[in-house]
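Listed after this line are the structures, all set down as structure tokens.
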Structure I
């Protein structure tokens, strides 16, 4: 989106959205987690006021490239075996040496309920007041 007035022009970026497809996991023990990671997947959990309890699932690690390794904030359309919900990435855990993604937490939300979270802001350019010495 682009906003302009007579004196100043602003680029306004709308929150990006991307889809992550996941598969439910029944076994929550460490042996199952190790097997999931060896297959190139990331164990995840989703929780929040939009769902009851928690849903444990896994998804291919490659799907996180545009979500985790970017400065942008994304809204995530989760599709877990046909169950669709909107969420945001709440936490990501990395291996201390290899820096590979070990686990991801998602916060599910409903559109009729307000949520509060921090979004990084990058200020580009110099304001007209600073340019005029103010």
Structure II
């Protein structure tokens, strides 16, 4: 898992995300090691700038999906193509991306993830927050 905090926009930001996930995959596979050992990478970006146009959410998920060129229907790849070690998403071993433009988060707390987003956006952890690990963040911010 790659977690990145990005304060300023940059023109090649998405290309840098793609590079970062590819680099992580390569660095975690030794020369001559079986491709069965390729591990899935998740990239989580906490963004302090406007990253989307016309969006209606505060968390955006991106992944590689294979679809028919003519039918546009999604397809599930045969397990034999991806090996036996894949567990998450069954046949999807490709990187997944989460873009979180914090300006879009309304500070409404619905779950543990929202507690974390609130803390990053507002630089504080209210006493009533109970998400796993949030107490450690509170200690660092206080």
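Comparing distance in nm of label points 7 Å out along Cα→Cβ at positions 33 and 97 across structures I, II, the highest value is found for II. Distance in nm of label points 7 Å out along Cα→Cβ at positions 73 and 113 computed as 3.0: which structure among I, II? Computing distance in nm of label points 7 Å out along Cα→Cβ at positions 73 and 113 on every structure in I, II gives 3.0 only for II. To which of I, II does the computed value 36, 18, 12 (semi-axes √(5λ) of the Cα gyration tensor in Å) belong? Derived from I, not from the others.
If volume of the Cα convex hull per residue in Å³, for residues 41-104 alone is computed to be 93, which of I, II is the source? Can you show the working numbers first?
Working: I: 93; II: 107.
Among I, II, the structure yielding 93 for volume of the Cα convex hull per residue in Å³, for residues 41-104 alone is I.
One of I, II was used to compute helix-only ellipticity at 222 nm (-39500 (n - 2.57) for each DSSP H run of 4 or more, over all residues; to 500), and the answer was -2500. Which one was it? So the calculation was done on I.
FYI, it's all coordinate maths here, none of it is from the lab. In this text, all values refer to a predicted model and were calculated from it rather than measured experimentally. Cβ atoms are built from the backbone, for glycine too; each structure is taken alone.
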